[in-house]
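Engineer: Alright, structures below, take your time with them.
All of the numbers you see were taken from the coordinates with simple rules; none came from a lab. Just so you know, these numbers come straight off a predicted model, no measurement behind them. Cβ atoms are built from the backbone, for glycine too; each structure is taken alone.
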Structure 1
Amino acid sequence: MCGIFAAYRQPDVEKFKSKALQYSKLIRHRGPDWSGNVIQKSTILCHERLAIVGLDSGAQPITSPDGNFTLCVNGEIYNHIHLREEFSDYKYKTHSDCEPIIPLFEKYDIDAPKYLDGMFAWVLHDAKNDRIVAARDPIGITTLYLGKSKANPETRYFASELKCLLEECDEVVAFPPGHIYDSKTDQITRYFTPTWWDGSKIPEKRVDYKEVRESLELAVRKRLMAEVPYGVLLSGGLDSSLIAAIAARETRKAVESSYNPSGVDANEELTGIDDSGALHNNTLFSQLHSFAIGLPGAPDLIAAEKVAHFIGTIHHSHTFTLEEGVDALDDVIYHLETYDVTTIRASTPMYLLSRKIKAQGIKMVLSGEGSDEIFGGYLYFANAPSAKDFHQECVQRVKNLHYADCLRANKSTMAWGLEARVPFLDKQFLEVCMNINPEDKLIRPGHIEKYVLRKAFDTSDDPSAAPYLPDEILWRQKEQFSDGVGYSWIDCLKDTAERLVSDEEFANPKPEWGDDIPTTKEAYWYRCKFDKMFANSKAAATTVMRWIPKAEWGCHEDPSGRYAATHDHKVADA
């Protein structure tokens with residue numbers, strides 16, 4: 001991951017450069033390793049680099065050999081080796097996994113993102129045609145914003161974070177995932193059109209547990225592409241525990257065979273190279289490291305230690321206090337750029353943990369976001385009136401991930417220059433699991449939430465197969481992250497908001513909020529912080545979506561899983 005800022009058709013771009021560098025500096029936390037910028041005609045592209053692949057030669061912006069194309073990328077391209085082989089005649093300048101985007105674009109134009117397997121947001125300038133093209137990955141794992149200015153109506157601004165645009169732009173939108181922008185038409189069009197995208201088409205294929213298991217293992221394997229020490233986030237819940245278990249197996253294989261998945265010689269000269277990129281850094285970390293956080297005695301900490309012992313990771317268990325959590329809220333809202341209650345509750349522990357992880361020498365982690373949306377894992381899914389409703393809610397939740405869990409995973413970690421990769425949102429895995437008949441996913445007696453995923457990794461029927469996880473973890477009830485770090489965390493936030501927001505303030509929301517009125521004092525508190533923090537907060541607010549359970553299904557308004565009727569309250573006393 002990195003940070004990008006670009007201004008296309010900016011009047012007097014040379015004079016604007018000093019401003020552009022300051023806007024780019026606002027997101028240097030995303031890319032503390034190096035800064036670069038290129039001016040082409042009236043366009044400037046700026047890049048803040050976090051070096052994960054191609055450490056010595058992957059600085060950006062990357063310019064094509066003929067000087068025509070200039071590229072800025074924030075993300076990781078997992079199929080870059082295949083692309084380098086396909087475009088072997090291209091004269092590569094770097095070992096970056098991102099550089100193949102240039103020859104890919106030369107061949108496929110705006111269809112280029114269809115051929116990328118990864119998480120990305122990129123901006124590419126074509127000097128010959130004075131054209132700019134920008135794209136975002138299919139699900140929106142990587143953040144990207146687009147801004148417009150009434151003062152300069154032809155100018156288009158792009159940035160990894162909202163804060164870079166608010167001083168210049170009157171209008172800002174969250175760039176939609178799975179889309180590409182082309183200045184030639186000044187239009188954003190969808191390129192990602194998977195078979196499951198139309199939620200009205202209910203899948204009929206029954207679950208193939210082996211296919212589910214093998215596709216997730218492949219998703220994890222490809223995300224171990226790194227030339228730096230990596231680890232896993234381990235909350236002790238099903239999703240992060242499965243990712244950690246698979247990653248631990250793959251890391252052991254790498255160490256035992258001393259294999260290099262990329263097949264590239266790290267000392268190879270750039271001239272005439274065919275591949276580059278993925279290297280397991282076994283020298284520094286020959287055993288996988290796992291990381292957890294919670295209040296002292298939190299359910300997640302206890303479960304995470306059990307998992308770490310079982311799968312054989314070097315485990316780091318961190319705690320935080322309620323005061324430390326509340327003290328971090330302003331920083332969390334500044335980095336997350338949201339006032340959504342659920343996102344802020346869950347992001348604060350993740351933000352604090354990311355700082356600890358970075359201090360321990362890790363630059364990349366695997367995380368478990370996306371599973372609950374794919375499999376209907378939130379406890380309120382038990383209220384689904386039918387299999388059709390269940391499936392449609394899954395599809396809608398996946399489509400909105402870029403407003404919630406993807407945003408949290410990206411910005412909580414990137415606040416400290418730590419990259420989070422999310423195997424559950426792999427394109428191939430999604431194609432498999434979003435096309436499962438929802439009857440197989442329904443929560444019912446004998447089938448707890450995410451039964452399909454649990455069963456896919458249940459080896460109890462095969463005595464010769466090593467178990468992935470202890471049964472008590474594999475079949476542990478869903479615990480939302482903001483609950484699992486300790487139940488007093490949410491209680492503390494509510495109590496603090498109750499103390500700081502008066503009844504009179506709460507009864508008189510700001511007129512500029514329109515219909516987006518906070519319904520609790522906690523939400524009111526966060527919204528006021530957001531408004532105070534960001535200039536042009538009205539434009540900024542258009543990029544925020546609140547995460548709430550399905551009210552039509554009779555769900556409690558509070559998004560905490562503890563309010564679901566099916567929640568096992570005995571867990572709270574553990």
Structure 2
Amino acid sequence: MTDTSTSAGTLSLTFTGQGAGTGPLTWAQSVMWGPMQWFGKEASQFNIGRALVLPEPVDPGRLAAVLRHLVATHQTLRTRYVQRADGPRQEVAATGTYDVVVVDDQGEPARVGEELVATLTEAAFDHEAQWPLRVGCARDRAGRISAVALVGSHLAFDGWAFTTLTDVLLDRLTGADPDASPSDGTVRRADRVPQPLAQAAFQQSAAGQQTSAAGLRHWEEGLSAAPASMFDLPTAPTGDQPIERHLLDSTAVTAAATALATRTRTSFSTVLLGLTTLILTAYNGHRTAVFKLIAGNRLDRDSRDLIALNTLDALLVHRVDDDVDLLTAIRNLHRPAFDAYRRAPCDPAGVRQVVERVGRRRGVAFDLSAYFNNGHRGSDWATPDPDPGPDRLAVLRRDSRYSRLEPLSKSDMRFYVAASNLGDGRCRLGLLVDTAYLPGSLGETVIRGIETLLCDAVTGEVRVAEIAGRIGLTPARRGSDWVSTPAGWVRPQAVADLVGEVAGGVPAAALVDPAGDGGVTVYVAVPDGSPRELHRRVLDALPGRPGVAAPTGYVVCRSAPPAGAGPDAWRDVPVLARGSGRDA
């Protein structure tokens with residue numbers, strides 16, 4: 001950056017950098033692009049912020065020099081994301097200006113820095129007009145910078161990238177040379193730094209497409225055996241803010257999960273993922289879980305050094321065995337989770353095609369809205385209690401802190417568990433729940449239940465079948481009119497109602513296959529219909545209807561039975577056509 005000036009609480013910094021250009025979004029940017037557009041102004045909830053309090057205040061010119069070097073080096077900091085006729089693009093600028101907000105630190109740089117982060121976080125980013133990073137700073141009475149506030153867009157940064165950026169910034173502000181690499185040597189010369197434009201180019205190459213093909217095969221195989229939704233449940237009424245957010249800060253979680261990871265020879269992440277899947281399946285009555293895992297994909301030096309969003313959705317489909325103990329269940333999950341993460345890198349457009357294709361083949365609309373995210377960078381949780389006993393766990397649990405964030409009006413997730421390392425031995429568990437499916441106090445029960453089960457499993461045997469009872473979780477109640485099918489739980493009458501609806505509002509009834517496999521046959525009175533056409537209309541109408549799947553068979557009748565006749569009366573009505581509606 002050059003030409004620095006301060007006026008009216010703003011530090012204006014003009015930059016010049018190399019590597020300007022335009023290209024398609026990376027796979028990770030493409031995954032985030034859709035939610036950013038869908039949430040609109042509410043996308044501010046994805047903003048990532050951090051306040052840096054400097055050990056010694058520095059001259060504003062030093063801050064300018066550090067920012068100049070970082071923006072020149074990393075394309076992400078000078079990128080705009082725009083919608084073009086051929087799709088969304090990332091456009092990297094060679095020159096531009098950052099306006100850095102400047103406030104007085106009032107003798108309290110930590111407090112003022114946090115307040116500045118909160119202010120800079122409030123608004124969603126306008127990605128076509130703004131840089132994806134907002135910078136503010138607090139100055140002391142001598143005019144020196146005592147704290148720096150950074151807020152990034154989630155379209156540009158994931159937690160790893162943002163932590164890398166803030167660590168490098170702090171290192172250079174406090175080191176001997178603002179243009180030098182940090183003391184650990186992790187940042188390279190500008191011409192060797194991995195960049196998102198180069199990443200996008202690789203992903204479009206033959207080698208990138210080969211990687212994508214392997215990932216897409218994983219999705220196809222998994223979805224072929226997955227339930228359509230983890231939320232095929234009766235819904236509860238909600239208010240205008242139906243999305244609850246819960247937090248639990250706990251050293252007991254850190255100590256217990258670390259101990260269980262050692263005993264099972266797995267990982268901290270696998271332990272928490274195991275508890276998450278088992279609690280949700282205990283609630284919804286599933287034998288197979290389907291989750292999206294947030295995968296960081298930082299597997300080599302290039303990806304670790306990349307200051308850009310790099311997270312993708314990994315697909316986990318896992319059969320739950322309720323006749324084992326918790327440690328065995330965790331061990332059983334480790335390999336499927338590893339495979340899911342390993343196959344995460346793939347083109348999200350291809351993923352959408354696979355989800356659509358497999359769904360239509362199976363007669364379902366997938367609702368993949370259960371998520372897990374181990375947001376910790378690395379595997380060392382630095383717990384002082386690697387193998388705690390029951391008394392020590394009881395002491396640690398007394399220091400756990402539960403809280404709630406403000407609820408949200410909408411989310412593209414129905415259930416989301418995240419873990420992050422607060423750096424002082426505490427694990428922060430975050431939980432988001434859609435109260436239409438997990439109403440009342442269920443959110444608090446789930447997040448506290450993770451801690452309870454972890455601690456119980458350290459000090460004694462916990463059977464999977466005992467999970468709900470141990471944490472006070474009341475499983476979801478479905479009426480006797482629901483049946484279990486390979487696609488998940490289905491309410492046959494809702495299936496019949498859908499068929500009647502798409503056929504033009506005509507009478508229809510569902511009969512469950514007496515063989516016990518959950519197959520639903522729908523009888524419908526529509527003289528000019530065909531099973532194939534009805535099936536096509538049903539598939540088109542399925543999205544957004546948990547607990548409904550296409551019937552296994554259609555019976556097109558000339559007319560409906562007399563009013564008041566039971567479902568079995570449909571068997572005596574003249575039939576015009578019958579069939580599955582599927583292509584042979």
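Engineer: Once Cα Rg over 2.2 N^0.38 Å is calculated for all of 1, 2, which comes out largest? Numbers along the way, then the final one.
Structural biologist: On the way: 1: 0.94; 2: 1.09.
For this comparison of Cα Rg over 2.2 N^0.38 Å, the top structure is 2.
Engineer: Which of 1, 2 yields 17.2 for mean count of other Cβ atoms within 10 Å over residues 231-238, as computed?
Structural biologist: Numbers: 1: 28.5; 2: 17.2.
Source structure for this number: 2.
Engineer: Also, quick follow-up: Out of 1, 2, which one gives 0.80 for FRET efficiency 1/(1 + (r/R0)^6) of positions 239 and 391 (r between Cβ atoms, R0 = 25 Å, to 0.05) as computed from the coordinates? Mind showing how you got there, number by number?
Structural biologist: Working: 1: 0.80; 2: 0.05.
Label of the source structure: 1.
Engineer: Once distance in nm of label points 7 Å out along Cα→Cβ at positions 335 and 503 is calculated for every structure in 1, 2, which label goes with the largest value?
Structural biologist: Working: 1: 3.8; 2: 4.7.
Between 1, 2, the highest calculated value is found for 2.
Engineer: When distance in nm of label points 7 Å out along Cα→Cβ at positions 79 and 487 is calculated for each of the structures 1, 2, which structure yields the highest value? Can you show the working numbers first?
Structural biologist: On the way: 1: 4.7; 2: 3.9.
With respect to distance in nm of label points 7 Å out along Cα→Cβ at positions 79 and 487, the highest-scoring structure among 1, 2 is 1.
Engineer: Out of 1, 2, which has the highest value for FRET efficiency 1/(1 + (r/R0)^6) of positions 327 and 471 (r between Cβ atoms, R0 = 25 Å, to 0.05)? Walk me through the numbers before you get to the answer.
Structural biologist: On the way: 1: 0.05; 2: 0.90.
By FRET efficiency 1/(1 + (r/R0)^6) of positions 327 and 471 (r between Cβ atoms, R0 = 25 Å, to 0.05), the leading structure of 1, 2 is 2.
Engineer: In addition: For mean count of other Cβ atoms within 10 Å over residues 399-406, which of the structures 1, 2 scores highest?
Structural biologist: Working: 1: 21.9; 2: 11.9.
Once mean count of other Cβ atoms within 10 Å over residues 399-406 is tallied for 1, 2, the winner is 1.
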